[in-house]
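What follows is a set of structures to go through.
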Structure I
Amino acid sequence: MPEHNTLTPSGRPECLAPSPCGEPGPGNLAYGFTLPCSSATPAIAHEVAEAVLGGHGVTGLLGPALLLVLELTDYACRFTPSGAEVYLNIRQREGVLRLTVYDTHPRHAQPRDAAYCDGLRRAALRLTPELARVHRGGWGIDAAELPAMGTRTWATLAQPAHGWTR
């Protein structure tokens, strides 16, 4: 297959110079982690999230965010077989920190089964609704979108009134 390189006037291939990555901050916070489903997963996710959030200067929401990471990853593991994987996504956009977990348990097609399962899911999330409310956020449970499978559960926390602190 022929290459389609652009050449400079001197006949050399034109290459883009690497651009500087910049420093971590709230504006470029976007991480995803695949974690094995095990009893240690919530503690490992907590440590990783603490490093990520601290490194990006998200100290104003550090406490509530870490509580959510613990609860959401523990919850995801309850709906995922041991040895399978759960996924944690941490991102911040426009002053809102969003934590999302994906488990492998699919949403039920039958309304009665779905309502029963949703009741079990809501009961497993004791802190999430209150933390989201207190920090002007939201939370929800819905089917994962392709290419992911299973169920997506998310919570948001709004930036404190005084902004992000470093």
Structure II
Amino acid sequence: MHGNPVLECLDSGEWSSDAPDCEYIDCGQILPIPYGSHKYVTNTTYVGSEVVFSCSQSHKLSGVVKRHCLESAVWSDVSPKCEEIRCTEPRLATHSLLSVTGNDRMYGRTLIRTADSTQNTAQTYKIGALAKYRCERGYKMVGEALATCTDSGQWSGIIPDCVCE
């Protein structure tokens, strides 16, 4: 608003000043975020409007969930990012071997780990990757042999044990 928001009727019958002018303030459209979407809560982009963000199924939101159109004609905060949900390197039980398939960085291959191989804790796996446990010769498995990278970023099931036969 430009001008005095309060007018007074003077003894002369005139107003104390001209009526104020109202300015329409619009923050404009927000750029889309990769692997995500946004929705204008009231289908508007003017002062007081809200926009909420969400990510596709295989991604999680990192940052604010919503932004507001401010009187300065800019959106509050910065848009969030949608980060891919991934599982960390599965743990390896004593006397076991682990093979993991379905990882995008090792497409068409199976990654095999043993207790003697160096663990690469920086390795991550896509949702749906399959971990298969086997026991060394002379040991038998107690528990499930298969685990899947779930959309929560965790491996399904419990790591099996390898016990002496």
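Any read-out appearing in this document is the output of simple, stated calculations on the displayed coordinates, not a laboratory observation. Just so we're clear, the structure is a prediction, and the values are computed from it rather than from any experiment. Cβ atoms are built from the backbone, for glycine too; each structure is taken alone.
Quick rundown of the values:
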{"item": "Relative contact order in percent (Cα under 8 Å, 6 or more apart) from the coordinates reads 23; which among I, II", "result": "I"}
{"item": "Top of I, II by FRET efficiency 1/(1 + (r/R0)^6) of positions 58 and 82 (r between Cβ atoms, R0 = 25 Å, to 0.05), largest first", "result": "II"}
{"item": "Which of I, II leads on Kirkwood radius over Cα pairs in Å, largest value", "result": "II"}
{"item": "Given 1.6 for distance in nm of label points 7 Å out along Cα→Cβ at positions 98 and 154, calculated: source structure among I, II", "result": "II"}
{"item": "If helix-only ellipticity at 222 nm (-39500 (n - 2.57) for each DSSP H run of 4 or more, over all residues; to 500) is computed and equals -10000, the structure in I, II", "result": "I"}
{"item": "Label whose coordinates, when log10 I(q)/I(0) by the Debye sum over Cα atoms at q = 0.12, 0.14 Å⁻¹, for residues 74-137 alone is calculated, return -0.39, -0.48 (choices I, II)", "result": "II"}
